[in-house]
Structure 1
Amino acid sequence: MSTIAENGLYPPIIDPYLPAVLKGSDIELPFNISYTSVSDIQSVHISITRQSNYHSALNQQNYLRGIYVQNVDFSGDNTDVSVTIPYSILQESEIAYNEYYKVQVRVSDISISNADKTGIKLSQYLENNLDHFSEWSTVCLIKFISNQQIEVLCNDIVLVANSNTNIIEDSNIHLFLKHSNEDTNDNEFLNACQFNIYKLENNELELFFTSPKLYVNRETPNQIFYKIPCFFDNANYKIDCNYETCNLYAGTVSYSFKIKYNQSGWGQQSTVSEVSAVDNVIGKVNISLLPFDENATIAMGSRFIIRRAADKDDFLVWDEVYTKTLTESILPGSQLSFDDFTVESGILYKYEITYIPPNSTDRYSIVDGPCIILFDHAFLTGEGTQLCVKFNPNISSFKINVNDSVVNTYGGQYPYISRNGNTYYRTFSLSGTIAYEMDIQHQFATRSSIYGEWIDIYGTAFVNHYMNQQNDRITQRKFREIVMRYLYNDNPKLFRSTPEGNVLVRLTDVNLTPKTELGRMIYDFSCTATEIGEASVENCKMYQIQDYGD
């Protein structure tokens, strides 16, 4: 901070930058006067300088010294104050896009008369009253931008702002936000947005869903795509799109829309039958879709959508876990099967299965559940398969990682502890025994996949050498090599267990130790599992934990 002036007025404290300002709009300038008595301040002086040429942005005829003076009346004890800078006092020829302007503020303990506010009179006022001014504040940067244009598409339909005519014929909603500028010479671009959705209940709008803050992908600037993970029924909704540009200009655009679609109950169609089953042994939920009867056929082009909700959020969020458009018909005796291996033990789930006939807008839906899955073993699920840690599973340590700093002081008995950043993730040590028998129902590898076309030759050799399950070192070794490749690769895995729940991890520091008491026929393994993200459906899809269809 600058040194104090002789009159006892300290320079104001101002932010290093402010959100962008629309060209043609007045500028709201906040600052702080903590070190100066509020009652002493009678006027505020403001300087605005264009960075590219160091010219004053103020009207050069009225403000010869590049200073604008405004009388103020700051009452009370509030030290966070602000003044409004009228756009009309700026020199239009000096206001340009894609440039920054330096703003500085100082305070005065004398006011200014209307006659002295411009021209020669202002210059004389500034020259004759230097003892009544504080020093200038530090520099604050501002930028002028043009009007921002926001267009939102809902399921490829362009929404009309403040209109009740937006009709969406689907219960699955995806939004596509496009941003542009009114003036093509303005390079301001979109930075982030957040969607708030309200539902009309009893003639009152109630908050229905709030999206996380969504940031643009720099490869596709000014565009944001987001799929709302909720079920929308035939009701009226309102959506607020709160957007922010790269220079922190914030705005909101509101849309009203109505969900209206042709959706019927599952029993109103006679084409598809659905069978759901919970498998607690290998920790999965299976949904099979097959022809309704021996005379029915599910035609090519039929589309299926399976969504899942959990009691963690009272079944509010419905994630799309499987979509499939048939490329060939399903005949009697065949079926379309979906296995959900990302379910968490001890959680209630509901599944919505939707069938859309080819070349039709009709939708047939059924909600199955709630169901609960409870499994005894731990699993490492990923790459469309999973490894069951059945023998000697052990987690020797489980740690939540945060950035805490302990600072010891010379004069104090106790240290200061501060937490830096937003770090919060889990790490744990996992170990178990690798054996061919750990692979329940042979999901990970079968003898056929291990030996391939030579399985009969291997089988004959094993019989001739009196090899059985108790001394089959060959199969144990080949199975162990497959497990090693699975553990050592750098693909994320979904660790699932009843005590720890679901944790999306990356395995490091993998070690294998032969069990010498068994003649090194089987090995123990140990590794460190580090959490790399939330175990959400979105992340599981990104890391291809299982098959999610199209």
Structure 2
Amino acid sequence: MNGADARKLAWLFVIAVAVLAAGLGLREPWPADEPRFALIAKDMVESGDWLIPRVGGVLYPDKPPLFFWLVASFYALTNSISVAVLLPSLLAGLGVLWLVYDLARRLWTSDIGIWSAAALLATVQFPLQMKAGQIDGVLCFWTTLGLYGLSRHLLLGPDWRWLAIAGAACGLGVITKGVGFLPLLLLLPYLYARSRGWNLPAIGWCRGRWLLLPAAFFLAIALWLVPMLLVTTGSGDPELLQYRDNILFRQTVTRYADAWGHIKPPWYLWTNALPWLWLPFTLLFPWLIPGWARELKARNAATLLLGAWVLLVLLFFSISEGKRSLYIFPALPALALLAGPALPQLVARAGPRRALFALGLSLPLLMVVAGVYALAEPGFLQAKFAAPEMARSLAFSIAAIGLAGTAAVLAFRPRRAAFGYAAIMAIIWSGVSLLVYPRIDATRSGEAIIEAAARVLGPDESLGFAGWKEQFLLQWNRPAVHFGYRRNDAEGEIRDAAGWLSASPDHRLLLPQRMIEPCFDGSHLLPLGTAHRQQWLLADQSAVLPECRAAVTGAVFYDPSRPYAAS
């Protein structure tokens, strides 16, 4: 790497840190996933039990624990759950950028590596996920490391050490989220290319060292699987045995083959997720795809392996009925690698420059229009924020970010549209993180509802949660009671809650408006505000209808200082 490339790389990572770390610690965990994951990790630290995740004291079999371990470790170090829940994704994002740069550098040139990593950072989905406290950012790091290791061996090798690292990365990916094995799909296009005589490094078939891949893969999984099996199977506890079976089978094979949530048609990821999440790459497809076709015709093995792997990942998730747009995220770094070699020539052409300029200009202009409209129509934002000054401040912030972005795009002009688009992405993400997120945090995090409840409750009164959100339990710093996590029988839950509430005049219950019937008199309920598309209400003993004053059967006591203790 020459001095110019080293400076470019240093500036790239300075910008990456500024964009991905902007707003760190300025907001609390937000739904849908962050409060749940933060609550799990916080309770791991407080309880000392790091092996079996729980939500509000209830076993949580949906995901393996590696991501929770990372968040819990950062919480133990920082004593800030709002920082700890975002740090794993931030570090994963920087790690993915480095892996993409370094692999592109080895496959092509250092300049191509910088282009690939910079384009990845400027893609919509990358900061969207790497600035969120969700599992998928860390999963993307493991899958990219697995892809990197396999590419070092299959395309640049042989390199048996990197083959073993790839296997370990896939295994760690599995104990982060079940689909961590995805990089192993790279072996399918490799076998095809090898059988057709493509130009690949000579790697012997019969060497026992190929076993390094599965050995490292299963050894990494065993770091969690063996202790979990010993604890659950050896306990004889029906709940722990159910947890074991659920996380090993229902949340993996059954969830993929017979999905019960996020049901979407087979084309959903191709038409509803990929087109906007992978901007600006999708905008450049008319120029990129013909170039890839020429590379395949020339039997370029890197193009075949990386391109086929991206398609296999998309196909894998398209087959299952359950789909979320974030599922395609692990394939994005490979797409950046595929596009990297063509980007310097593309941005020098008039067509791609015009397309990038139009995209870069439209994004901030939409923000300006939204901000001005919110100022002209106060009810547009005031419906979500009780304080009118909050809505006005938010509208001004959105418009200001849009104006700054518009100025940046116009300053670079179409001739340097790629830099203008990168600038607007940095401005939008940094501006939103610093100016918008803190203003909407109280509503998004549930803090406003919990503060309203805390103002009403006396020091000796107990709060119960019905139909509760994880963020409420995370925000509440006193002992509480709930009536099950993700119960399928809403009426049974509300009857248990009503029975508990009627048992003592010192009990109070937080519930959503949808759960008033059949047990509560709405005229005796105190409105606390609107959050998460629901009106939240506080009930005391007088609100319970006579037919629901039965003994409580499903109450779960939760103490944040001793989260796994029961009473």
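The table that follows gives values for the structure above.
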read-out	value
Among 1, 2, structure where log10 I(q)/I(0) by the Debye sum over Cα atoms at q = 0.12, 0.16 Å⁻¹, for residues 29-356 alone as derived comes to -0.96, -1.29	1
Identity of the structure behind 0.50 (criterion: FRET efficiency 1/(1 + (r/R0)^6) of positions 77 and 317 (r between Cβ atoms, R0 = 35 Å, to 0.05), calculated), options 1, 2	2
Comparison of 1, 2 - label where relative contact order in percent (Cα under 8 Å, 6 or more apart) is highest	2
Value 0.00, calculated as FRET efficiency 1/(1 + (r/R0)^6) of positions 349 and 485 (r between Cβ atoms, R0 = 25 Å, to 0.05), assigned to which of 1, 2	2
Source structure (of 1, 2) for Kirkwood radius over Cα pairs in Å, computed value 29.9	1
Ranking 1, 2 by volume of the Cα convex hull per residue in Å³, for residues 197-252 alone, the structure that comes out highest	2
Per percent of Cα pairs over 26 Å apart, for residues 157-292 alone, the highest-valued of structures 1, 2	2
With helix-only ellipticity at 222 nm (-39500 (n - 2.57) for each DSSP H run of 4 or more, over all residues; to 500) derived as -2500, matching label from 1, 2	1
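Read the figures in this text as sums done on the coordinates, not as results from a lab. In this text the structure is predicted, and so the values were computed from the model without any measurement. Cβ atoms are built from the backbone, for glycine too; each structure is taken alone.
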